[in-house]
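I've put the structures underneath this note.
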Structure I
Amino acid sequence: MGEAVRKLEPERPVIESFNPATGEKIGEVPSMSESEAVDAMRRVQAAQKKWAKTSFGERAEKVLAFRQQILDHIDELAELITKENGKTKQEAISMELMPVADLATYFAKRAEKILSRQPIKMHLLKHKRSYIHYRPRGTVLIISPWNFPFSITFGEVCMALMAGNGVAIKPASLTPLIITRGAKLFYDAGLDPDLVQVVTAPGRVASKMIETGLANYVNFTGSVETGKKVSELCGKMLIPCSMELGGKDALIACEDADLERTARGVVWGGFANAGQVCASVERVYAVGKIYEPLVKRVVELTNELRMGNPLDDKTDVGAMCDLGQLEIVDKQVKAALASGAKALTGGKRPEGKGQFYPPTVLVDVNEGMEAIYDETFGPTLPIMKVASEEEAIQRANTSRFGLNAYVFTADVAKGRRIAEQLEAGTIMINDVLYTHAAPETPWGGVKESGVGRVHSDEGLRGLCEGYHINYPVMSTGKSELFWYPYSGARYKLLRNVTRGLFSSGVGRKLNAFLGR
């Protein structure tokens, strides 16, 4: 009888995780319902009220214990990231684990100072003082991507916790195992499990999590189309949010750039993590005479790259995590080749098991090709020749995206002048990619690359509500100049004060005295 009852019970739906390099199933997690997701949000909300009352020292203790958990399990974590995401083990360390360990350290040591009262100097009302007082927002909902599942997710978790928030994580369905494992690191570090909840569920459940009104802040990383929908929901609920929505990042190689460094920067910037980086070099504008030697050296370096099993220590380029994204890359390259482009390396999806695409250098491309105007998010590297730096700037800025941009030149001052004309959230000179791993620098884009900034002092304060406090430093009696009752005499006084403050002569002297 008992056996019959078990057979009648419906099976719990699950989300399965597969190794993109081999196709083998490596695990599964429950596919949670909307009601379970809401319950998780409520647990976070309740736990956060207590957490908000803890000192910065207590918060830092838990975050640093989480960091120690990373170090204690670093090989296991690197292997899991590699198996589930497809990036190489070296990239699992350098792009996922090391950046989070550094970020945890940085904000554990500095959050108290960053979130201390920020004084505001009063330029006119010298008898008053103002400051900004920061308090945690409450529940932060992190909708995380599959390309950097550990670093993007848990960097934001560390910052949210240091700001006094609780966290609900809705991971990408392609990479749930590393997220659930990362959350357990926090639990093993002694954090209240209710304070960091992982909701493994279909994407539509994220909408329900926002619509409940239980989230006080939403951090989203993903596609433009999905980001717009999430942003619209947040707007309807008046929930503040940050959106990082990808890029089509341009690199300008000036004629005076160091050839070897530029070529190596282009190759790593274009093919790291199999090109699945929002800040990947996706367009190269080579100025004048550097074009031909740069193409030649890039091709040589690309041909040296070893693609294959990402668990092999000698592999340079691993598998692509998302089969659908692999098909987009293949489609874009085929379309470019059909329109006259040439593939000097790669250019064709290999046969056999695994979601691999070879590093592909494209030339004879133009802005009318999808491979140039739309995000590729894969291991392709289009290189174009331009006549001048001005042309390179103009063409770089034609994109609807604006996340990162890069300038390579022997003249750093010139590089800065070029950088200041580029429309991107971050512009790097003579280097690529790494600033997302620098916790003190802001990260975010312009145009369709998103809104808001994460990391940096600005990002930490964004995870708080800033309250403006204004108070007197001296008594002005029973009333103020602007209060009732109004009168003709009061009008004349205000008129004369206004004229005196904002006109020439006496006004200039008075303004100088006031420090205005």
Structure II
Amino acid sequence: MRRYSNLFQTVLLALLGIVLIIQLAYSLRWQITLDEAPLLYESFLMQQGRMPYRDIFDFQMPGAFLVYAALGLISGFRDLPLRIIDIVIFIALSSFTFAFMKKFGTAPALAAVFLFGLKYMQGGAYMSLQREYLLLFLIVIVLWMNLRGEANWRIRFLSGILFGIASIIKPHAAIGLLPIFFFDLADLVKQSKLTRESASSTCGSSASSEVELLDSANKVNVSPLRASALILLPLGIGFFIPILLAILWLAWTGALLPFMNIALNYWGLYSQINGYLQVTDASAKIQFTLMRLFFMDGNWVWLIPAALGVYFLPADKKRPAYLLASLALCYAIYPALSGQFFTYHYIPFVYFITALAALVMSGVQKFYFWRLMILLAVIVANIRPSSAFARQLIGVSISPINDRADEITAYLDENLQAGDTVQPLDWTGGTLLAMLRTRAPLATSYVFDFYFYHHVSDPYIQSLRADFMSELQDAKPRFIVEVTSEDKPWVTGLDTSREFPELRQFLARNYKVIISKTDYQIYERK
């Protein structure tokens, strides 16, 4: 049975690896789409001298702009270089994963890499280079450092810096610091206790040896409170350095006050929108949150092989597994902190839970074949090729949104002249990708229009509408591109609307429709 189990394990790993490599190769042909397009277009605007919050209205964190500005600078905003960057990040992430998972064995280390890679590829271009994927790389480096051996002030300081960088991309990413801190604290207190016991057991030895051991014991003989301080000081200093630098950057560029204005007035409104892009009352939002927490975006099935993997580990290997489990728990809660529960919010959780599931291939041989069968069943039930990959195999267009972006790109490329500006009335429907490709200048400071259609009776949203109309009347863009398709997407529910009378009147007076499709329109100034 053991021989058959090992053969089955080898075949399973080989199949997972082959399928992953094929999908990675096909992903080189994916185009920029959905969330990538707005962030990269804003990065292009930054290269033209515009500053987020001051000249570009958006609610993203400063770290997201900085990371995407770097991606745009390196790639030149081109599809293939961005895909190569994505794969390079995955290879680096996989290297760190293999390095710390190797302590459980080669098979679970490979399985952890393959399982997460397949789940990441499953999301297709929609999942590509999402912020959770980028900040996960920072968290994994922290995990690798803390699992290499005994922590010291350098590791704590660097861990703080990396989590600080992650927090200026997404603030709630810092939740992963909790298990890192508590596991470090437990180790430090345990080490202190062991050293003290070692010193006490040598009372019968020579005086010089006894003094030397007691002196050594006193150096690490710390209470939990003092141990907490020893950990938190370098961790905290490192954590706040990126945050302070981001604040200084915003202040230097005159964007700090606009950022604070958006944070204080808009974040609360956006947090009321759930993962279905609906504004609901408090009770419905709580129910939605609890349901999504329970089902974990369909990833709850990985809890079964994860629990088996940890249970059958030898005692001396359980500590790092418990750290992985604690991080999985934190990042299972992570989507609830934003309240949206978009699929990409689960990227860190999927990473840690699939790493735990890979532990099925480690530990004692008891029930080994059946554990592998359970893992295989979960893989079959939960891992699918991405729709982009499936469409590539049958030779059809990867995304309708990209088809729309191609059409808009062709029109702007042919008709846009020097000095012309363009105003998008869109979000992720393809207009911003077309504007990025054609390097079309933005007419106003508003890159999206979805802000104008939720909480429409709120004074702040009313002020955004008024400010947008004022800027639009001053800018008089030559072209306005409006996406009306449902995949734009739209916010629905309480206090939402698709009506904007002032905008309609402005368009009727000053613009004519020159391209009219079922899913978008292009207006030109009369």
Structure III
Amino acid sequence: MKLVECVPNFSEGRDLKILDAIANEIKSVKGANLLDMDPGADTNRTVFTIVGEPKPVAEAAFLAIKKGSELIDMSKHSGAHPRMGACDVCPFIPVANMTMEETVELSKKVAKRIGEELNIPVYLYENSASKPEWANLANVRKGEYEALPKKMQDPEWKPDFGPQKFNEKTGATAVSAREFLIAYNINLNTRDKKKAHNIALSIREAGRFARDAKGKIIRDEKGNKVKEAGLFTNCKAIGWYIDEYNRAQISMNLTNYKITPPHIVLDKVRELAWENGIQVTGSELVGLLPEAAILESGKYYLKKMGESAGLPEKMIIETAVQSMGLDELAPFNLKDKIIEFAIEDGGKLADMTLNGFCDELSTDSPAPGGGSVAALSSAMSGALTAMVANLTNGKKGYEKDWEEAKELAELGQDIKERSLTAIDTDTQAFYDMMDAMRLPKKSEAEIAARNEAIQVATKNAIIIPLETLQIAYEAAILAEKIGKIGNANALSDAGVAAINANAAAKAAYLNVKINMGAIEDQTWIDEIMKKADELATKTDELALAIEKDITSRL
């Protein structure tokens, strides 16, 4: 599932009726999850946090901006925070399975709608910027709302979308795509703010002023103070004292965790603190973060200990929480801290008990059906490979294969997770197809729209089991690899992994084929069936060879 976050900032932080009206627009969109609404009276500004799949999040953001433009009058606005519009900024952030390029494209589509449908001048910034100088929001917002009348007369300030005309009521809006920002604090066993800030100066990207042996600031030949770069890019940090916790903290904004992840910063801070006689006692995440970020941290510490990272995701997360001391100040609740857990609705097929799933499968409802069962079979194949790999790693007599076993365990877990997701997406694809068929067909226009929706939904209902078929083939490849090096006591499990991969492939193939009769594009049919035939044949041949080989060795 693709997940994106949108964080529109509105220039209103005092009138709860206005804020509730904006929130209701967001909540009206199915699939858009409003995780937070954070108003500030002094700044007269409110930050909304929306998470979900790209289409509903984009729709929710647009409706929120539309409602804000109707209710907020910028000509009467005042507040401590810089601003230039009713919706001042609207950044989109990739959370899961979204590239930055896809996020930029999404931001531009929403910006175009804002400009064309709401007649609001829109400027693109950060990764979406149309010119280098607009990448920095401060440059785009220079002079704030009060500078807009003059900007609207200057050809250099022609908006990316919308009219180059001063909109007194709404002002202008800045839209962007950016990386996820993690607010992260490291706890120290000192109450001395200066000691915390000294470490912060060492790690932050901006660094500190260079000093000589006597502690005097060094200047260049022009008399300018010389700066000493910090240790980490994409890191903003300060030291402060928190009375509530009776300790000093190093407080950070990590603006790109893919480049500067929190666990790497934490380990360096532990080194610097130790050198200065200070202990790191734990750390704190403020707000939410993507699951991928904390999984990366957990895997980092598992590998540092020489242990397998091919474990269930919750066990990896628990390793991260324990290793980083993330529960020192308060319990680390997954639903409060990790975006993917926060938006779970609790109705997933993959979360059912075995009895519950089989009972649901056995009723007269056509979904879940064979496509979900195919995905379950590939999930079990990946899980078995991970099991055999974990039984091999650390086992005496298999030392030369430990590293490969750890890699295969991770890949097996990945197969398992992707397959479990497919259990629900396959069923949802069926429901989407049924929804398309229920669309009205009273006029020619309605018939055409319905037919197009059916084609789109049916193709999606074919693509999802095709993806399961691809996963099943990958699962068979893993089963073959672990069958060659794995713990001999679990050899039969490697064989069962291959058999389940083949069952998944055959089941997925049938689910690809059954819906082809409704597709009108013969070229598309030929292309998809060619790929499905190849994957099914290769999986079958490989799985049968694995089964034969393992049977002969038992």
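Observations on the model:
- A value of 4.7 for distance in nm of label points 7 Å out along Cα→Cβ at positions 73 and 241, calculated from one of I, II, III, originates in structure III.
- Mean count of other Cβ atoms within 10 Å over residues 81-88 derived as 28.5 - corresponding label from I, II, III: I
- Which of I, II, III yields 13.0 [mean count of other Cβ atoms within 10 Å over residues 313-320, calculated]: II
- Source structure of the calculated read-out (helix-only ellipticity at 222 nm (-39500 (n - 2.57) for each DSSP H run of 4 or more, over all residues; to 500), -17000) within I, II, III: III.
Read-outs throughout are calculated quantities, based only on the coordinates presented, and are distinct from any laboratory measurement. A quick note: this is a predicted structure, and the numbers were derived from the prediction, not measured. Cβ atoms are built from the backbone, for glycine too; each structure is taken alone.
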